[in-house]
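Next up, some structures in structure tokens.
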Structure I
Amino acid sequence: MSKQQRSISQGIDFTVVWLYAILVVIGILCIFMVEYRQGTDWIQAFIGGKTNYSKQLIFAGFCALVATFIILTDSKLFTAFANLMYAFGILLMLATFVIGKNINGSKSWIPLFGGFNLQPAEMCKIFAALALAKFLSRQETDFSKLRSQLIGGAIALAPAALSILQNETGLALVYFSFFMVMYREGLPPAMLIIGFSFGALVVATLLLEPNTLATILTIIAVLFWYALRKQIRRNKRILALIVALWFVCVGVQRFAVPYIFNNVLQCYQSTRIYSMVGKDYDCTQNAHAAKRTDKPAKKPDDYNVRQSKIAIGSGGFLGRGFLKGTQTRGKYVPEQHTDFIFTSLGEAFGFVGSFVFLAIYFFLLWRIITIAERQRSTFSRVYAYSVASILFFHIAVNVCMTIGLFPIIGIPLPLISYGGSSLLTFTILIFILLRLDADRQMVLR
């Protein structure tokens, strides 16, 4: 290699690499804590490849090879093939409807060799981030115009729509994290206000009686009319806007929300959301429940959350210790090696361990945002913020889900939960960012 050629590692942010490696190791140890049984030859178990923690170790080794390949790749390829990769991701998601494998009620997996499965909805997050970065970095894109905003929204929501059709509601919600990126790039705050207002209206619909909420909405509309009465005299459009918003809010409360819960969502999904706000949902009103012919589940819908809270609470301040957790090792918590992996860490290491663990995540997010702000190109900045938004959404929702602050939607904890597709997705996301960041001084896009 000549002196003019850069070394492979030059420009790579090794702080992020070390944080990534630490989290992957923690994930393998958490899965090990859940599945290890006393008397088992753990060295042989790791080598054998038959346990989930040994498989996760194999996944980690494969991801290390993929990460190395990405670091050696020319970063220009990611900009050149961003749209093509997005189209490929959409085609993969469409292929699941034909050749997909049904796992836990979701036909979102494509079977591969050796018993492994690929989840295109996971991988498509990478392609959506690249495609959105490509679109927003075009010179002809004016994101202050509605047309560009709609195209950006379509790039993010197309995979979300397909995920919903695959019965992967949790993964579909992840794609809404791209709106935080678009807000950073100039999306009007009014869009986010409308989104949060709709969420608040949905929660209020679940908490309050229909007539009570309608009365409250009417009072709010009258107060706005009274406060703006002088402006209304000069401009009647303000009154028309207030009346229109009142009709929309009442319509959402009276018709849209009940329709979504009774006809769009599955019975168990509606029940979990209602239980989060302390309400009971009547499954006889659900159109999907009427079509079911199988026996009802023996466990209540909030069983997972209750067991998760017990496990985390039993850890106390300092935790029970490594391999000493009774709830997680006793398999009282369902899906504890995937969606509820945080419970094993909370029980074993308590509040202190959980705080340190979340601090590692916080440091990783802070580092990625720092990387985003030092980029010289719009493409790299948008992609970096996409990575940060996806990670933040996964972390916040998963942790809140395990402690009962968010309904159970089946979303993995980044780099920790068991699963090859998930680990590979986050590995590719992070190392593409590192490759782009390494070339920030020599490549302008």
Structure II
Amino acid sequence: MNSLERKSLVGLASLYAFRMVGLFMLLPVLALYAGNYAGSTAFLVGLALGVYGLTQGLLQIPLGFLSDRIGRKPVIVGGMLMFLVGSLLAASTDSMWGLIAGRAMQGAGAVASTIMALLSDLTTEQNRTKAMAAVGGSIGISFAFSMVFGPILAHKWGLSGLFWIAAVLAIVGILILLFVIPTPAKLVHNAEAEAVPAMFSRLLRDGELLRLNLGIGTLHFAQMASWVAVPVMLEQSLHFQRSDHWLIYLGAMGLSFLCMLPFIIIAETRRKMKPVFVAAVLVLGVGELLLGSGASSRWLFVFGLFVFFMGFNLLEATLPSLVSKSAPAGGRGTAMGIYSTSQFLGAFAGGVTGGFVAHRYGYEMVFWVAAGMICLWLSAALTMKSPRHLKSLVVSLCPEEKIVVSDFVGKVPGIVDVVVIPEHRLAYFKVDHDLFSSEKMEAVLGRSLEPTTS
């Protein structure tokens, strides 16, 4: 990477992480401190936890399209201002409905896809995949940070203090965007990083992608439903002090991260993606069952948290890779947009369902409901195809150059799919590098090329 790309990556990763910290810090503490708000019930706690997913899921793709028309930075600034206003509203309210409105406004600043599009504008094809992976890593770091420091800061300053922190982070993020991150001279339309409207119909009918969208929705359903119950049970059933919750999360997450790393390596390097993925879904379900059975046992419940985190973190790491491998040529951006929308809507459904179940049937039942949803997901995961280890290859087209798909698929070894976007003068190829012949491809093209893979 050159200095401009490194500067852009650090700035955008920081901006993304600041926003996510402002959202994630509420997860381990909202259910504990919501009793101080007027009208609080377990159902409204679940709604407050999950409502950001509804607004974010509904608005992120439309805001991405808007950024194509008016520019990335104006959309990101507007989204961060919405996040700021939502944080201020939630920080100053004393009612549950004010808290819910603030969380909904936080989610309405749905700029995740636009941040990734700006990153695409500011990086070359050769470095884009690495840059996006680095931003993904910043999300994982922000989640771990939030699980540990959310309880510490809430114990010191209360729930409103976390929203004030989120507001400050939003302001810092806006300043980074305006004064650190460069403004691209022109927008780069990259179908591997952005949603393409013409591809929605095809991808929504793709059985393998539908399984993965169901998976990420269920994963975040289980996560959000569980956070309705976990903090309350730690305090009320197992009698852990609120000030000690961060130690439990730190230990469970830290150990689960160390234990999952070998499985990620096995999945990618030994091409065992499906068995590792299916095993991770099973582990997640076992974690929920242990949590549901551990109401009277500290060790069983904490062990259940470790198992849950291990399954959750492993799936968070492998699901995007599976989507990338399963998406057709030129469809990764669109597939990831649909995937992210499924994730956020799953979080909303999990929060609402978890709150309703806790209110009507008790907190332990929340884990059993989540386990039931994971069982349905497991049945779908078992029928998925083993993903082929394909790469994306992008070829810039010369003026007036035509690409005939039938000349490549089935004729050039290793090429399994081709999508041509004439208005951008780009052709996207899905390639099996074990079989690919660049010489044969150049012979069909009638020219040499320096393609880019990702």
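Where does the value 19.8 come from, among I, II, when mean count of other Cβ atoms within 10 Å over residues 303-310 is the thing being computed?
This figure was derived from I.
-0.53 is what came out when log10 I(q)/I(0) by the Debye sum over Cα atoms at q = 0.08 Å⁻¹ was calculated for one structure; which of I, II is it?
Comparing all candidates, it corresponds to I.
Cα extents along the principal axes in Å, for residues 215-254 alone was computed and gave 33, 16, 6; which structure, I, II, did it come from?
Corresponding structure: I.
For the read-out helix-only ellipticity at 222 nm (-39500 (n - 2.57) for each DSSP H run of 4 or more, over all residues; to 500), a value of -24500 was computed from one structure; give its label from I, II.
Value -24500 for helix-only ellipticity at 222 nm (-39500 (n - 2.57) for each DSSP H run of 4 or more, over all residues; to 500) corresponds to II out of I, II.
Comparing FRET efficiency 1/(1 + (r/R0)^6) of positions 47 and 183 (r between Cβ atoms, R0 = 41 Å, to 0.05) across structures I, II, which is largest?
II
Kindly point out which one of I, II the value 1.5 was derived from, the read-out being distance in nm of label points 7 Å out along Cα→Cβ at positions 31 and 415.
Going label by label, the one that fits is I.
Among the shown structures I, II, from which was the value 0.75 of FRET efficiency 1/(1 + (r/R0)^6) of positions 247 and 319 (r between Cβ atoms, R0 = 35 Å, to 0.05) calculated?
II
Values in this text are rule-based calculations from the coordinates and carry no lab data. Since this is a predicted model, take the numbers as computed values, not measurements. Cβ atoms are built from the backbone, for glycine too; each structure is taken alone.
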